[in-house]
Structures are given as C-alpha cells and as structure tokens.
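Just below sit the structures, each encoded as structure tokens.
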Structure 1
Amino acid sequence: MPEVSSSEVVIIGGGVIGAAIAYYLCKEGAEVMMVEEDDLASGASGACDGFVSLQTKQPGVHLDLARESVALFPELAEDLDDDIEYNPCGGMMLATMPEQLKELKARAKKMKAAGLEVEMLTPADLKSRLPEVGKEIKGASYCAQDAQVNPIALTLGLARKAQDMGAIILRGTKVENIVVTNNRVREVHTSSGSIHSRRVVCAAGTGSNQIGKMIIVDIPVMPQRGQILVTEPRERMLDVILYGAEYLGTKGGITELMPRDEEAAKLGLGFTAEQTASGNFLLGSTREFAGADASTTPEAMNAIAKNAMYYLPWIKELDVIRSFAGLRPCSPDGLPILGTVKGVKGFFIATGHSGDGICLAPITGKLLSELILDGETSLDIEPFSLYRFK
C-alpha cells in the first residue's frame, strides 16, 4: 500500500459484517477498501456457532430484520465461490420445565401472529424427530426456517467475492485516527499509511467504541464472552439446530426462561447444539461479561458438557477435541446499531449485533450499501439508530 491512498468507501473491520458490506457495495460498483487490524474472521465471526435462527429473535423489528436476512442466504450460497455450508435444517427450542413450555407456547403464538411459522412439539413428537432426547424434556417449539451456516466460510466467502469485484483488503492494519474537517470525514490514518475517503464505515465489533472515540462519538458496545465445546466428528446424528429455553432466557433477559441454578445463571449458560457439515458437534454456550478476556474456563467447559448431556444423553459417548471462546459485540438492548452519526457526514455504523452477526450479516450488508450509496434504505432502520440510547 502506498503511503497515501484513496477509496470511495473505507470499511473498518474484517468480520462478517464488514465483509457483507464490502460485498454488497462492490456489487453496486463501489470502490471499497477494508481495513482489519488482525485477519479476516479473527474476532467474533471466527469464534461462534453457525446458527441462522429466527425463533430466537424478538417479535417486531428484530424478527423482521432477521427474516429479510435469512431470505438472502440461498442467493449468497449460489453466488459465493466458497461453500458456506448453508443448510436450511430447521431448529428446535427445548423446554425442561412446565413454566418454560408455557412461555414457549405464548411466544409461538406471537411469532405466528408476526407471520413466522412456529409449531409446538409434544414429547411424543420429539421421540420421532429427535431420538434419545433427555427424559426431562417436556416439549419444544420448532421453526422450519431456522438454518445453519459455516461462519468462517461465510466471512471469507463474502470478503473474497468482494475482492474479486475490486475491493482492497488490508490485513494487519490498525486504524489510528479518523480526520474530520467541516463536519465531514476526510481521511483515515492507519499503521500502513493514510487513506483519503469521504465515507467510512465502523464495522469493528467489540472495537467499535474505540473507533467512535476518534470522532468523539460514544458507540455503546461491550464484549460478551461465549464459550463453546467441539467434539470429534461422527456420522450424521442431528438434523436440526437445538437450543434450550434457557438460551433464549439469557439472550433476551426473559425471567421465566432464565437458568434456575446459580452457577449456570452466573455463566449465562444456555444449551445449544449443532452438527456441522464436517460431522463435528458444537456445544454451547455462555454469555459472560468478562472484559476483553477471550479465554475458555474450566468452570464453563464443565457446565456446558454437563448441560449437553442433560439434554442429549448420548453426547457423553463423544470425545471433546477442543474448545474456544469469542467476544460478541453487545449493545445495551441486544439489537444492532445501524445508521449515520449526527454532525459527522460520511460516517456510518454497523455494529452491536450481540451474537446475531452471522444471521443478520446479509441484510446489514445490503442496507448499509443502500444507505452509503443512495442515502436511504429499503427497510426502515430508524429503530436501530445510535440515538435510541440517548
């Protein structure tokens, strides 16, 4: 890279959100430069499960955004050169207590009213669809539109396709300052040189707050740790993605679905399971505010393993081969932060997806591309404005 360069749009962040924005911008012929401090998918996008779920979203604008995003995945699977392992397999949310089942039924009713097909399954239904499930399972909600994808393949696939269309990707490049004059973005100073640009996108995940400080704007994103176990590969044993009701409780702060155990509540423990295209099982997960610490802990590993065996007793036959943790960029209300910044023309925000980055990446990329190039979006993103917190 020369000491001084220029680009129509500079995207800060090489995760799935930044890659999706680059992809959709390049499809419209925009000149794009993406700046990543480490490497592509080196943050949350490379340390998460592959859930593309709808029934875990809040009815209303959150669910509406997710449905629009999920509708884009089949097209992406066709267009990207990388196999993103997209699988519209459906998802089940399991209840272990009568109160959970009651809450899932009420939630399913709301989802149906919003246009999402969610059906309730009895223990008898589950025996035919999910053999050898834990004896404590009282029932489940099922959404056929839930899916899974390989998050790293998705991130790399979007970035590579953008690069094929002309995007320049700067890895190992740290953003050091953003120059604003006369209330407009003018230049991005990086460890590799300066980039002249009048349009800059903050898609920096947990680093977004630091980027915001460069233009004296508070972007309220906090890191939330999620830990996951990975088992050895096996023949196909699980045809859906699974969640426990507590997962939804810890994710959405729903009291009726929160874990009853004190240690589980402290960890933000919520059962999740999926079998990947390679045959490995990913078992999770936790929701912990542990600062910037992205290490795994024995307490969480033991809790995840114990929880997984409670829901799926046959899991105990599998060997765990590794574990990992990632830091989700969380906003105060768990919804993404999308849009512009008052008083700083040409600065755009796409962050704070709070664990929904994989699911919401396609629609985020599409909408930000529209906003940057056209000044308006095909969906109303006002509910996701930074200023909802003010």
Structure 2
Amino acid sequence: MKLVVNKHMAETFAVGLISGTSLDGIDAALVEIRGTPAQPALTTLATLCLPYPPELHLRAVRVAEGEPVPVAEVSRLHRDIGLAFAECALQVIDRAGLTTGQMAFIGSHGQTVHHQPPTNTTGHTLQLGDGAVIAEQTGVTTVSNFRNRDIAAGGQGAPLVPLVDYLLLRDPSHTRCIQNLGGIGNVTFLGAGESPEQVLAFDTGPANLLLDGVIRTVTGSAWDADGRTARQGKPCLPLLAQWLTDPYFVVKPPKSTGREYFGAERVRQLLTEGRELDLPDLLATLTELTARSIADAYRDFLPAYPEQVFLCGGGARNSFLVERLEHLLAPAQVQTTGVAGVDSDSKEAIAFAVLGWLRLQGQPGNLPSVTGASKSVLLGDIYYA
C-alpha cells in the first residue's frame, strides 16, 4: 500500500463514532486533524460515551445474537441506531464548545450485528446505524459502512484500525503492539521502522465479551468493575486448558471473530461447564483465558516479540486483567495508548474519524496484509450534508 503525501492540509474538525462488540453504548471523539494522509497529526478535543437506552440495547442484542426477528425490525433498528449515533455526535460537538457548522464530517462505524469472515466464499458483514440518518439529523457529511468494501475485495473486513495505529502510534526505534481490549481483543504489530505493508494485525479472541456475559447472566451487572470479583477467585486450570484448545486460537492470521462465535451460546456453555465454580473463580478463569490467549497469540503468530505493548479499550481499565497481561507479556513494557498520546478509552472512535478523513481524501483505508483483501480499497459510503 502506498500512502500518498499531499500538500499540508488545513485543520479539520471531525467526529468519530463507534459501538463495539460489547453493545454497551456509543463512543464518540471529536478531533482536530492536521497534516497529510501519510503523516497526520491529531488532537482530541472532546470524548463521550453515551449508553444505549435499555430498550435499544435489548433490540440490538437480539439481532446480534441471531434471534429470529422480522426484517422490518432490522430496518427500524438501522434507523434507530442511526438516530442514537446522531444524538451522540451532537452531544460531543456541544461538549467541545463547537457547532455542527464547524464540522467537516462524521466518521461512523455503526453497530456490528453480524460479521462472517470469508471461508470458501466471500464473507459478509452488517453494521447498523444509517449514515443517511446521521447526516440528516446533524447536517454534517457522514462516512459510514466501512467494512463492506474490504469484504468485497476478499478480505476479513476486520480489523480496520491497524492502519490508524500505524499512522499515529508507530515508532522508528521500538517494536510495538497495540492491544485493544474491547468485547473482542485485537492486536496490531508495528515493527520498528517498518512500512504499512509490513503491519500485521488480527483478532486475538474474547476480551470482555465472555466476562461481561457471565457476570450479566449471574448478577445482572453490566461488568465486573476493575476486575474486583475476578481478583477474589482462582482460575480453574482444567477448564482453562480446555478452552485454550478452542480452534479459533490456532488459526493463523488473517483472522477475525465476534459475537457470532464468542457470544451468548458460549456464555451458556461456560456456565454449564463451570457450574461447580463460584463466580469469582469462573471470572478469574475467564480473565486468565483472555490474558493467555493474547500472550499465546504473540508467541505463535508475531514475527518478533514486542518491546512495548500499548493497551486500549474498556479492558484497559480492568486492573486485574492488566496485571495478568503485564506478567504474561514480560519482558515487554505494558502501558496504555494514552502514554503514547492517543486516548485509550476513545481510540476506536478516533480511528473512525481518521478513516473517514482518508475516505474523503480519496485514500485507501484497509491494509491487505492485515485483512487478506486482494488490494487496497476506499472504505466507507459518503452521505453529503
């Protein structure tokens, strides 16, 4: 992939929006982008996490978990998630003390409700949150539907953030991994001084998805805050060993996964297989599953071991999980992306602002070395204000 160096561009205000695999709400980031597609510079001016209203959350979970729903409900949900994303964009613009008239565009990932990577045929993926609705409600040009073009070119459609990781977080002297800990974990490997064509990235497996699913099922809580319950338990080593043999963990990259594979059905399986365990021990086992699957993926699939690992996503706020990663990834230095200048809670939202910016500059947004696509392609549909 060749990144074209254009003349220096004026400052651009933009909003990035995403709701991840956890389906807990919408993350927004309002950023100022400067520089060129090859060397962007970015300042984050405001961030916001807007929880889904409970009724909208339940509707999205039903579709994402594959429950039978009428096509009319999927259509309504596409609209209603778009309305929620538009409201989140308006709120983050207001929080920054700016106006919609000052925004160049919104980059909206939307809400993934189905993701099927390619097997023997081209894959397919569906993100809800109509970009046309967002553009109409905000009066701001909106770029959305980023994954489909990479899928159409034979790629996994995921992960898409690694190009932004390369643009914002590479280092000429240090080999780095950027580890996202959302519902699903994914890693971007950035070799010291390497080109974008050499970037390697893939989904490592579950991060928060199984943990959140178990504690929600057992207690009704949305998550185990800071890993406090898991910290009180001890991993069940036989159950851990059994789950580490999952076929996904041995598949070589490029690969991606999601709620379709590590969703409600697997939570029910875990609760059945771990029925003799108390909740702290089961959560400790799942925390260790996340940490070990990440450490194993680094040793099995990366071309070199990283000197530095930068964490982002909700799991970066789980101190128990972070401690296990620090232990298992040693001697790599483990920190958050905030240390490197990119907000760890909002990095995914920031990334889709940058990907929207690249789309409007006519620049490809995927990395074929990451997704397995046949070529670099423009990502996203544009809805002009």
Structure 3
Amino acid sequence: MEGSMPGAETAYDLGPGAPNPSLTAVAKGTPMGELLRRYWHPVGVAADATATPRQIRALGEDLILFRDGSGKVGIVHPRCAHRGTSLYYGKVEERGIRCCYHGWLFDAQGNCLEQPCEPRLGEGSREKVRQPWYPAEERYGLIWVYMGPAAKRPLLPRFRLLEDLDAGEFLEVNDRSIGGGGPRIVDFNWFQHWENVMDPFHVVVLHSTFSGTQFVAEMATMPVCDFTNEALGVRTTSYRALEGGKRLRRITEVQIPTLRIVPSPKLTAGRCQSIGFVLPIDDTHFQIYTIGRVTAEGELANVRSRQDGKLWEELSDEEHRIFPGDYEAQKGQGDITWHNHEHLGTTDQGIVMLRRFMLRQVKAVQDGRDPVGVAFTAGEEWIDSPAGNWFEEAPAG
C-alpha cells in the first residue's frame, strides 16, 4: 500500500515579517519618537562642539552642532530660516553662526542677530525670524539635547553613579559604542540592542560557550534570574553558583529613556562603574555614549569583549562568522527585527517586561500625561541604581 506523508509547512508558507513600530520607530510623530523626545539625549562629547559646524543626527533629524566664541553650545536645524541653504557651510563667530549665503547671523537659541543684506527691512524685522533650534546643555563631558515640546522640557538628570566618586577616581567618556559589540555607529535598530541588556542567558551561550570565553569563565555558569519592574525601567538580579560555597549576585538595569546600567562583565566587585546612553540616530542606526568612574585613562575600553582574543575590528570576515558576538547576533536579526515571527520562551521574561514597560510610557504620552523619570523641580532630577557585582556566601540548602 502506497504511504503518504503528513502535511507540513515549509518556509514557502512563511508570512511577511513586521516589526512593532511603537517600539522601534523614533521619528517625530511616531509613538516611540514622541516618548523619547520627552527626555534629554547625548549627541556628542564636549570636544565635538567647536567653531567648525558639525553635522549630527538624532531621533531621525539632521542637525548642526557648534560652539560660539563665548563658549555656548548651539544645536540648530540645518536649513537657514532665510532661504534654506545649509548652515553646515556657515561661519561660527563670537555671537553665533553666520549663514554663508546672505550672512544672516543666528545665536545658539536661534535668534536672528543680523541681516546684513536687508537695511530696508527696518528695526524689529530680524526679531520676527528665528532659526529652528533645540536646547543644549553640557554635563559629565557630554553634550545633551532636548528635542521635545518646549512646555514639557524637564531638568537635565544627574546620576549618583557618576557623582559619588571614590578617592582617586575621575570620569571618563567614551563614544565608541561600548556594549554594542561592533562599530562606533551601529547599523541596526536601537531597541533590539537595548532590550538585549535584559537577556542574561545569551551571555552563557554567545559570550561563553559558542564563541569561547569573551569575558571571564564564571560568566559561563547558567544563572538563576529574578526580573522586576522598577520605577524607571526593568531590573535583572542574576545568581551564579561559584566554587567554595560562594555565589555571584549580579544586578543589571535598563532605565528610561535609553540607559544601560551594566556592571563589568569581567566581574569587578562592587557597584556598577559606568552608565551607557544609547542614542537612536534613526530607525536603523544608533550610538552608545558611556561615562564611567575610572582610575586610569582608557580604562573603559578594557571591558570590551574579545572573540578569539581579538577586538571586533581586528577580526576578519571569516572570524566574525566563526566567533560571533553581540553585533553579529543582533545585526543578524535584521536592520529592524520582525517581532511577529518571534517565539518567546520563559527566559525572555525580561524582554517582555521591558517592552510592556516602554509601551506603558508611550501610552502615557499619547494620553497627555508625563512619562516616568522626567523632573521639573530642582532636587528631583537625581537618578540612582543598585547595579553591580556582589560576591557573597551561597544560601544554605
């Protein structure tokens, strides 16, 4: 008797993939884009703002960064309010930036100070023109921008991890996208990187047993994890059994809007030494600015993972295939991952909690409410975290 095979789906039956744009899209007017615009974001290190106009991009918008002769930082829209030529070709002066086309001069807040070709317009004409601009501030060696509604502008946060320094410590800033595992400007969606911080289990496979030890051998131990919703984000507390009746208690957090508070993967004991700020450049590019407490210049770069003993940029194409790290795994999801094709498991609890947390904040903004973590009263802008590596006695039994 002729047999028959049971029906089976193949890849031919795979439907079209689609991301969840409420998580991934950052342009003005999108749900996540409007949420992110309620916070301050780093767009450069202090040295990036000079008397030479610099093109930058943040949240899907092209902007011009400069520092005038008095030291003030300006961030303005590139198209001159007069006739639209780019201020990238402008000249930075004592009071602001001057357009190359007709010489209109704008200060760091976009106020028009001079219209040299317009003597007939009369007194008060230039006050009617303002170059589109965004508020900028400097703190911790970074330049920060607020790109949201003026009436909802919060105070620039302060972070206790970056201010409660021990003797001999100082702050170091790194714009090399530490934690991204790849190039300085990372070429896929910011959210699929950011949520990876809430996935401690990939460390055992990707960073320890698949590509060899990329951090330290202890990270190959499968952790027992508690995931908790916190006021500003989601926290992972993972426990790893160590030799001699000890255990490692490791606390990692993500905080709104894009903070990654990750203790040293090389297991430096004590509180977390750095904070990473993920800047969504647009929907398919991001950059990580890291600020850390260090005792020696260049110390932050030492925490970068190594594949087969080499840094990411030292690997050949074939070595990238053989020894994948964070960049390869996350870029391999696509420029923007397909959420509708996922099959999540119990170890993805932190990922699910983070997505739901951010969607709650998206909904708050859509409903006309303030999201969490924005402060408008002096003294309320302080942010803290218990993140760190803690070595302790394993509980009995």
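Bear in mind these aren't lab numbers, they're just calculated from the coordinates by the rules spelled out. As the structure is a computational prediction, the values presented were derived from the model and not from experiment. Cβ atoms are built from the backbone, for glycine too; each structure is taken alone.
Observations, loosely collected:
- Looking across 1, 2, 3, the calculation of distance in nm of label points 7 Å out along Cα→Cβ at positions 28 and 212 that yields 1.9 traces back to 2.
- Structure responsible for 1.6, with distance in nm of label points 7 Å out along Cα→Cβ at positions 60 and 356 calculated and labels 1, 2, 3 on offer: 2
- Structure responsible for -9000, with helix-only ellipticity at 222 nm (-39500 (n - 2.57) for each DSSP H run of 4 or more, over all residues; to 500) calculated and labels 1, 2, 3 on offer: 1
- Among 1, 2, 3, which structure scores highest (criterion: percent of Cα pairs over 39 Å apart): 3
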